[in-house]
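I've put the structures underneath this note.
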Structure I
Amino acid sequence: MPDSGYGVSNLQEPRGQLASRVLAMPTDTNPKGDIFGGWIMSLMDMAGKMSATTIANGRVVTVAVDRIVFREPVRVGDVVCCYTDTLRTGRSSITLSVEVWALRQGQGERIMVTDAIFTFVAIDDDGRPRPIETVQ
């Protein structure tokens with residue numbers, strides 16, 4: 001199994017908080033029946049956005065995705081769970097580890113299928129970076 005370089009390849013449990021959970025459906029596949037990597041990336045981006053929005057207390061945009069690793073295939077009928085963990089919060093940016101774990105056909109042990117590092121920037125109503133205000 002490849003190592004993403006962020007120390008997540010040997011974990012038996014997901015790192016961080018559950019941010020989303022969805023069932024992989026036939027509409028998420030190519031004509032040969034394989035789940036699109038882009039579909040998984042989209043799930044990761046949405047899960048990261050939900051977590052980053054809470055941290056930033058407002059609107060965020062994705063600015064970078066680093067070292068995405070597709071470790072195992074996702075199959076139709078798998079329950080796909082995205083977990084996020086805050087790695088760093090800067091003046092206007094938030095860096096999250098996003099891991100995707102699957103339950104084969106919704107049962108059994110979870111297995112890590114994909115992981116990456118996502119960076120988001122908090123923005124104002126005009127789309128310009130804004131400082132992150134901590135919520136008390």
Structure II
Amino acid sequence: MKPLRLPNEQEIGEAYDQGKEAVIALFQRTFLELAERIQALEDQVAKNSRNSGKPPSSDGLSKPAPKSQRKRHGRKQGGQPGHTGHTLKAVSKPDVIELHSVEVCQGCQTGLGQVKTRRYEKRQVFDLPVVRLNVIFG
């Protein structure tokens with residue numbers, strides 16, 4: 001953007017000496033340059049990552065709210081009434097059993113090795129096996 005240049009006193013005086021039309025032309029030219037400069041600055045401030053090629057990291061703290069492309073359907077989230085759900089059921093004979101016993105009290109750091117267990121929780125975790133590629137030379 002070029003530096004702002006306003007008419008000096010000499011240019012204003014010359015326009016005054018030339019008459020009303022010259023003063024109006026000088027004013028209009030100056031006003032038009034200022035209006036274009038203001039518009040360019042406002043356009044520059046209004047740019048963000050959604051309406052320009054700027055990266056999202058340049059948005060700063062005033063990031064625009066994300067807008068979903070999905071259409072609203074009027075239903076609540078989750079399973080709808082009448083839909084039968086599917087879940088993983090606990091198996092009776094798991095492949096591995098791990099005991100996670102409490103060794104120390106979290107509050108006072110007292111050892112709990114000799115204390116009798118009052119209750120326990122049982123959970124099952126389903127892990128997928130590691131996928132490996134089979135390479136075959138032919």
Structure III
Amino acid sequence: MASYFESVNLRGFAKWMEAEAAEEQNHAMIFYSYINERGGRVIFDSITKPPSKWDSPLAVVEETYKHEQKVTAMINYLMDLARTEKDNATAILLQWYVNEQVEEEASASEILEKLKMIGSSGKGLIMLDRELGQRKTD
């Protein structure tokens with residue numbers, strides 16, 4: 001997605017996507033370390049190649065928002081499983097992710113709604129691109 005945004009000269013959007021990707025890699029490594037610390041073994045499986053073409057920035061952000069909703073559902077499933085198994089340590093770890101997903105969905109939703117309001121306005125898109133490029137990353 002960042003590469004798509006770069007290709008259409010929306011570098012602020014690209015920066016936002018790059019920051020999101022880095023954050024998700026960090027989150028994955030927390031899971032990786034936690035599983036190993038608990039005596040498990042992480043086995044990686046192949047993932048589906050992500051799309052590389054979209055019709056518009058709006059389409060990219062719509063897909064981003066849908067993906068955040070999917071991640072939320074997966075984390076909620078894991079939380080339910082941890083509670084069923086009475087695995088309090090895992091439930092505590094997952095609670096952070098539950099809270100994080102509230103923020104992630106809200107952020108993606110905000111950008112999506114702004115894009116919908118902008119419509120085909122080039123000036124609005126440039127302003128939003130500038131805003132996203134100035135966002136602070138952790």
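Rule-based calculations on the coordinates, nothing more; no lab input. Quick caveat, the model's predicted, so the values are computed rather than measured.
Here are the numbers for this structure:
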item: Structure (I, II, III) behind the derived value -5000 of helix-only ellipticity at 222 nm (-39500 (n - 2.57) for each DSSP H run of 4 or more, over all residues; to 500); result: I
item: Structure from which 75 was derived, percent of Cα pairs over 25 Å apart, options I, II, III; result: II
item: Computed 35 for relative contact order in percent (Cα under 8 Å, 6 or more apart) - originating structure among I, II, III; result: III
